[in-house]
Every structure is written in C-alpha cells, then in structure tokens.
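Have a look at these structures, which come just after this line.
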Structure I
C-alpha cells in the first residue's frame, strides 16, 4: 500500500522528525509537513496531532487515515511501501534494518543526550553521565567508520533509510560537542550535497 495523503508532524529540533522528512523527500513521496512545538506542553499541541500521536511526540506520519509513529518504524514503512531507499528487495532491507536498529541503540541515543546536556536551560545531568556518553559515542563513531567502509553510503552506492536514520542526529555533531571521524565527515558532506537535502528549519518552518 502506497503512502497516500501523507502528513508529517515534526519540529526542526527533532532529529527523529528530520529523518522522516529526508526519507520522504528522497523517496519522492508527496506529503505535507506540519510543525509542532515540541517545547510547549503536550496538552497545548494541535488536537489533530494529539489524536494521531499517542504520546504527543514527533515524528508522526499520517497516511491513508492511519498514524505511524517512531522514526525507525516510519523509515521502514517508507522503504517497504515505496520500494525505494533500500526497499526494492528483501535482501537489501536486511542491511537497512541492521543499521536502523544499531542507530537507535547506539549513536542515536548518545548524540541527542549530548546535545541536550549543552542546551541552555537544560536540567543538570548526573555526575559522570556526560563523560560516559562521550566515551560511548567515541565507540559508535569508530564503528561507523567500519560500517561505511569505502562505500559512499551505508548500504552501498545510493542513500537508503539507514543513511536517513544516522543523519538525523549526526548532522549536529557540533551541537553535541564531539567530532565525526573522517569517513563520517565525508559522508555528511555527501548527504548535504543530495538535491533533496534541506536544513532542519526548511523541513519544518515557523
């Protein structure tokens, strides 16, 4: 079933929402994007959004009258329903899923927390937590260098949902106060050079 009458709810500060927006653009899916203020109390967010998203969280993709939540699940649906971004065959999806799950458990956990630790007004982190996150990220950054190898993208010659997943927060290494490895830096430049790329504020303008 194709993605029809798609509406993506998100915010430019949400790397998870940026993942979904980038993937929809790369897959050529016509859709409408709606900005939701994630810094406002959940009960003040739009009623139609709260009805679709169980925890009033972004991203939420509404298509064909049904709501999809959780960025990795949304990316998987985009690939499998469109047959693009690695979804053309079952074998190709194995690699995409492996990196989706790795990202969610590893680099996609560390980077958002490091960004939050540096956000003005953020609550204090427990002693040692930031050092632990930075050490964990160093392992993840080294693993990325091995994952991509000599290929231009994470699953080969073309970008897939795996690239969208990792890019969501990897685009903000500067905000996190950490440095990408050389292969990741080159990959980030390739992702930003794609015609479909947009900076976060362009995905969800005010």
Structure II
C-alpha cells in the first residue's frame, strides 16, 4: 500500500474550493427556498428510508477504510489502523452485516444517527487537507470540521437534539435568515481564501 494515504494527498486549495462551493450553494438554497427546506428538515429525523441510505453510505465508506492493503478498487482507501490492524478481517465482514442489522433494527431517529456517522467520516479528510499547511487562514477548514465532529457526536448519541435545533432555527424567520447568511458568509470566506491564499498547498 502507498505509505501516503489518499487523505494525505488532498490539497488545501481543492478541498477549500469544494467545501466553499458546498457551503455557498446549500445556504443560498436555504435562504431562497425556506419553506420547502424547513419542511424537509422537520420531517428528516423520521425519514427511515433516507436514514437507511445515509447509513449505507457512511458504513460503506468505513468498510473501504478497514480493507487490507492491496491493489484494486477495494483497497484505494485502505488505512493503517496501527494496533487495530488485526481486526480488519473481522470488520470487513461485520460492517456489511451491520448495515442490514442497524438499518432494520433502529427505528427512532435513524436518519439523524446516520447523518452523524456520515459527518464523522467527512471530517477526517477535511482535517487532513489542512494539516501542517502554512497559511493561517487554513484554520477555516479544521474549525468547520471540528464543529461537524461535535454536532455529529450529538446526532449519533442524542439525535433528538437535531429536532430541537431545527425547531429553534425555524421558529423565527429572522433567525433562519441570520443563520443562512452566516453559513453563506463562511462559505464565501473559504472560497476567497482558497483562491487567494491556498494555491500550491
């Protein structure tokens, strides 16, 4: 296996552009179409089918990480787990089974828990893209990733907080607009830094 993992080859410039575009597009849409977005967010915690899809995406992603070193499509994300490398064979079997078992067994807030799992998976490459890079503005990415990790841990362990957060955010139109504008501004800042300061990193 290549000693440099795929995450370690991510550029700060490219990651910043991708994250910035996603933040700007998402918050602009939330600002432009508040009614359907708020309706979707209120229904999301009980959306079992979407929860199963998100769970499958998150666990399949994890399944690729725990593969044994080798060549081929199955091994492109294989990660060194240190002292836990001995568990890789068990995890390679257990993860696909858990997708089915968890997707069927968990009925309460599966979508929120699965979103939390996916958030934890997304945070790792974001941290790695900014790791030990020179521009101080790079901290925009790990700051977002850290917030994502904290939120994801709460979504997995206390998923009802997602519902409460949505209720709080949607209770007041001005509050919703302020939150959307803040997210939009953060995305613009990330994009600006990516184009102005992060080239070559």
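Every number here is computed from the coordinates shown, using simple stated rules; none is lab data. Not measured: the values here are computed from a predicted model. Cβ atoms are built from the backbone, for glycine too; each structure is taken alone.
Assuming 9.0 is mean count of other Cβ atoms within 10 Å over residues 117-124 as calculated from a single structure, say which of I, II it is.
The correct label is I.
Determine which structure produced the value -16000 for helix-only ellipticity at 222 nm (-39500 (n - 2.57) for each DSSP H run of 4 or more, over all residues; to 500), calculated from the coordinates; the candidates are I, II.
It traces back to I.
Between structures I, II, where is mean count of other Cβ atoms within 10 Å over residues 77-84 highest?
I
A value of 0.35 was derived for FRET efficiency 1/(1 + (r/R0)^6) of positions 133 and 181 (r between Cβ atoms, R0 = 25 Å, to 0.05); which structure in I, II was it taken from?
Derived from the structure labelled II.
For structures I, II, calculate relative contact order in percent (Cα under 8 Å, 6 or more apart) and state which one comes out highest.
If we compare relative contact order in percent (Cα under 8 Å, 6 or more apart) over I, II, the biggest value is for II.
Taking FRET efficiency 1/(1 + (r/R0)^6) of positions 45 and 69 (r between Cβ atoms, R0 = 35 Å, to 0.05) for each of I, II, which is largest?
Answer by largest value of FRET efficiency 1/(1 + (r/R0)^6) of positions 45 and 69 (r between Cβ atoms, R0 = 35 Å, to 0.05): I.
Suppose you compute FRET efficiency 1/(1 + (r/R0)^6) of positions 109 and 125 (r between Cβ atoms, R0 = 30 Å, to 0.05) for every structure in I, II: which one lands on 0.70?
The read-out was computed on structure II.
If Cα extents along the principal axes in Å is computed to be 52, 47, 24, which of I, II is the source?
II
When you work out distance in nm of label points 7 Å out along Cα→Cβ at positions 29 and 157 for each of the structures I, II, which one comes out largest?
Largest value of distance in nm of label points 7 Å out along Cα→Cβ at positions 29 and 157: II.
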